[in-house]
Structure I
Amino acid sequence: MPDDPRPPLGDISPETFRRHAHEVADWIADYLAGVGDLPVLPRVRPGDVSGALPASPPEEPEPLDAILRDFREIIVPGTTHWNHPRFHAYFCSSGSGPGILGEALAAALNVNAMVWRSGPAPTELEKVALDWLRDMLGLPGTFDGHIEDTASVGNLVALAAAREHATGGQAREKGLAGGPPLRVYASEEAHSSVRKAAMVLGLGTEGVRGIPTDDAFRMRPDALEAALAEDRRAGWKPMAVAATVGTTSTTSVDPVPALAGVCEREGIWLHVDAAYGGSMGAVPEFRHVLDGCDRADSFVVNPHKWLFVPIDLSAVYSRRPDMVRRAFSLVPPYLMTPEDGAARNLMDYGPALGRRFRALKLWMVIRAFGTRGLAERIRAHVALAAELAGWVDGAEGWERMAPTPMSLVLLRHVPRPGVSEDALEKHNRELMEAVNATGRAFLSHTLVRGRFAIRVAVGNLRTTREDVEEVWGLLRKKAGEVGG
């Protein structure tokens, strides 16, 4: 009986795939060209999207024409557009054309590079791309890198290695029972993922001690030293210091050289979370933000934040890859290969066995932009944020809430003198929501020393001066419309 030439039920023939792939490519190109005309925030309420979709899966295969129609008519209108030039919330994540193509090619190859044999090119390209990135940022060649999905997992991996270091390698086999309680030290401005990592690693939230910051929201080395001495007397074993280059709330930069000195004297692992700010190192005149990072034991940066790689891709570097590997390597017989010892197995460097081909999109973005092109975009974003900061400083009734060392501006509107903090929070929260409701921009917020602040983060690949001017105009217009 001849082989059946048809694809498996539900799959499509190469010819059908080709037709729809062209259709999807055209849609993506049109989307990227016109995303600025869409509402940044979707005009939907919780449950609207799911309510527009069937509650049960179809029993029979459905045509891709129908599936793609629902994508266009239901999914896209219910999506927040991170590629929008006036997306200024959180930290931007731009999907550049080269990165999108890399993501598509990686999906087509569908590689799981868990061991070298299961993905020789993906394994080796990951090292090449991360070596390129390391050199772009001015980090030392002693830093060994691998890719995780996000900085939250990157921080977890780094602190797991620190746990192995602090316990002399005993945590892997014996856990933490019976030993002194371990503690991580981070500034009061550090990302919540540090505490979450401590929860996962068995330290608990009490295993992270917040260190006070100075007037520029940077960790105070003197306060760190005092906390270490106090904790040692109380029976704690210091495990790691987690410094930040570009905090989420204020983009402050901890004094890494001074913190490195403390860690070296105390014999403590130094981790640097540079998820956002680390990309500044790609610009020669901004590389000073990474001063002292060469002395860190581990370092995390997210190319999906400010290097225009589609989410998700986080780079994790360490001067002690042996400790990273010790924290995670567990090789059952069915994963042993003849290349063990001669080749790197990515499964040994994090909690996941599955390793998709993320390096491809990073490699393609670096090649397509070049180091000069990437630096020019970051340089332009910093300049736009500085210009916005100047507008805020020069406008009556507006207050900048923190320094602007990178491309984030924190601001609030003060409608008149003597307004209480509670009233200012209510007014600025309403102001932010009024701007967001226009669909022309998306802003988020934070608390700065307990005071409500609107965050305007500049970092999208497609953002221009005109976009920033429009956001500033919306803020001023809506400030006069909402109650104060």
Structure II
Amino acid sequence: MAFNINNRHQPIMFPVVIEDYVPADAPVRVYDAFVEALPLEKMGIKLEPNPKGGADEYYPKDMLKLLLYGYSYGGTRSSRKLERACHDNVSFIWLMGGLKPDYRTIARFRSDNKKAIKQILKQCVRMCIKLDLIEGNMLFIDGSKFRADASINNNWTKERCEKHIKQVEEKIDKLVDDIEKEDTQEGKEETLVRLKEEIRDKAVFINKIKDVLKEIELSGKKSINSTDKDCVNGKSRQGAHAIHNVQVTSDGKHGLIVNAEAVGQSNDYNQFSPQVQQATEVLGHEPKHVAADAGFSCIEDMKKVNPAINIIVPSRKQSQEEKGICPVGEFDRKRFLYDDSRDEYVCPANQRLTYRGDNKEAGQRIYKTQGHICRECVNFGKCTKNHTGRKIVRMIDEKFKEALEENYKKPENQKIYALRKEVIEHPFGHIKRNLGAGQFLLRGKEKVDAEFSILATCFNMARLITIIGIPGLLATFGKI
């Protein structure tokens, strides 16, 4: 059998001009054209009108192209891998025109221009609006946990700080006693030096813990990670880790990302109105419909949204019922009818629960029967075992909550919510799996937001290539 055998010494005709290294329809040309169309000076990146040779820095547009295309390539995000790609990968060589910045230069550019990099997604969205690819009438919001560049072991609570300070102080006292013994017994000088160095190191460690403790007390947080102070502890399918909870808002027309932000909490509670507001600022107008899952179901938060916006968010109870987790029981609260005219509840046995007072801290109104009525009822022991009577808790904003629940049930809103499941999971799947970006490389909210802005833009670019095609995009970006 004959085989094809390579020959590394065989001469070949490699293109002399770098421009010929990649074909005309290569995806890298889209990223090149996109960055060329960006208003970098408005984003805060200064550009010299006539770049000259002999400069000590690389041209910002070239560095931005390298970051954006590197992130889109999947697994080529670190500065060292980007440096290697500039030497080995033909598409990167074409993109950089043969320039080969080292990893320190790449990392420094990414760190120094984080505010400008954060605006890449916003500029991409505005381009998509001009191209009529984003309408902004129907938005979907969801959050997903991304691992932080920090260990969960570096998470400090007030109790842990105080415990470690006490332990280290005891060790320092013991070391001081050892030094005194060595002095008395005229021990070796090397031993004394070593003990003093240990004391010095432990004193430095104590000061660091005290600084963290002070930050915890000032911030009001329950805990702080000493490596990345903006990350939080969170649980996922892979276990408990230090994470950033990334909130993404997608447009319903083509599923393009409109806004993205990393928030310092492990759940999506209280995040609905902030994400709607940020998306509105980017779009320039308010959406007509906004859908999110039950994790965003916070009445106080959703009341902040303009009533003209159609909010499609199931309550936690509705979500549980749909999943069959908590079926409605015979004497469940739902079986009790509310009489709005008398501000009372009517139980299944046709007895009334009267208003007894408010729990203002919890935002609740309390309703209760008289004890003897429940004790004499045939359902006593099933409905309640409390001898003082059955109690029902009603939210002060119950009418608003019920209106949202009824709105969610409408057939037209059910269709929108079903579309949400198809649209909003796509970005997270693409970013985590295709781009290999399930963990951030940078630390701190500002840098994490900048890094995710690049990732979200990469997702949008992949969608644009699918929707319009490479030739169409090249022509479009050339006109912007």
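Bear in mind that the values in this text are calculations on the coordinates, not laboratory data. All values reported here derive from a predicted model rather than from experimental measurement. Cβ atoms are built from the backbone, for glycine too; each structure is taken alone.
I, II: which one has semi-axes √(5λ) of the Cα gyration tensor in Å, for residues 79-118 alone, as calculated, at 30, 12, 8? Matching structure: I. If FRET efficiency 1/(1 + (r/R0)^6) of positions 103 and 319 (r between Cβ atoms, R0 = 41 Å, to 0.05) is calculated from each of I, II, which structure is the one that comes out at 0.35? Traced to structure II. When Rg and Dmax of the Cα atoms in Å is computed across structures I, II, the figure 30.4, 101 traces back to II.
When Cα extents along the principal axes in Å, for residues 239-382 alone is computed for each of I, II, the one that comes out at 51, 44, 26 is I.
When helix-only ellipticity at 222 nm (-39500 (n - 2.57) for each DSSP H run of 4 or more, over all residues; to 500) is computed across structures I, II, the figure -14500 traces back to II. A value of 0.30 was derived for FRET efficiency 1/(1 + (r/R0)^6) of positions 15 and 351 (r between Cβ atoms, R0 = 35 Å, to 0.05); which structure in I, II was it taken from? The read-out comes from structure I.
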